[in-house]
Structure P
């Protein structure tokens, strides 16, 4: 899967190509995204501005990938969803499970807040 990656100081901004996202594509996407958890910069902002349709299996896989990130103390934020994709996720009760923002700038804000939260919790844990 050809993705466009832009590495920032605290996250990787990954843009998915194409108009649709299917289950088979999300398997490839998992293979592409999960190795970032081994990097110093683990956080990922997934930009879906070009995706016009997504199937249920693909959406569920995105939720699973996001959970893997949070289990590994890393952020995974999806941004720039097309309205029809957002509606589909909402109707299938998956949107509420996802960390979604309208813009990349807001996704970056969430990554920063979660980083601060994790640092604070780490400090609290070592003081106790």
Structure Q
């Protein structure tokens, strides 16, 4: 196994999703686009592809981007539904950094003539 594969397979968001102190007093929005999400369909095992859009207004912490990339890539070896993957990512980031606001959109590529978009927004909770 190559080092990148090992890093992704062994990724544990509870200890490896690195966060940094937010050193800024201004309220600002961080927008991240992750266009290469892959998860495995829990029923068929076929890959599901998506673009993940993450938008948040940090409070005391921000997510380190390489750690976020590794976390998102760790789904490529997991059997997980569209809904569960989107909710897990949202909940993990929200719990780790407790932002003022967070919104996650998971835009899955069509498969079998079905296009799924899942949106979770802390302002709508």
Check your understanding: For which of P, Q does helix-only ellipticity at 222 nm (-39500 (n - 2.57) for each DSSP H run of 4 or more, over all residues; to 500), calculated from the coordinates, equal -8000?
Key -> Q
Practice item. Match the computed value 23 of relative contact order in percent (Cα under 8 Å, 6 or more apart) to one of the structures P, Q, and report its label. Key: P
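Read-outs: derived from the displayed coordinates by stated rules, not from any lab. For clarity, every value in this text was computed on a predicted model and none was experimentally measured.
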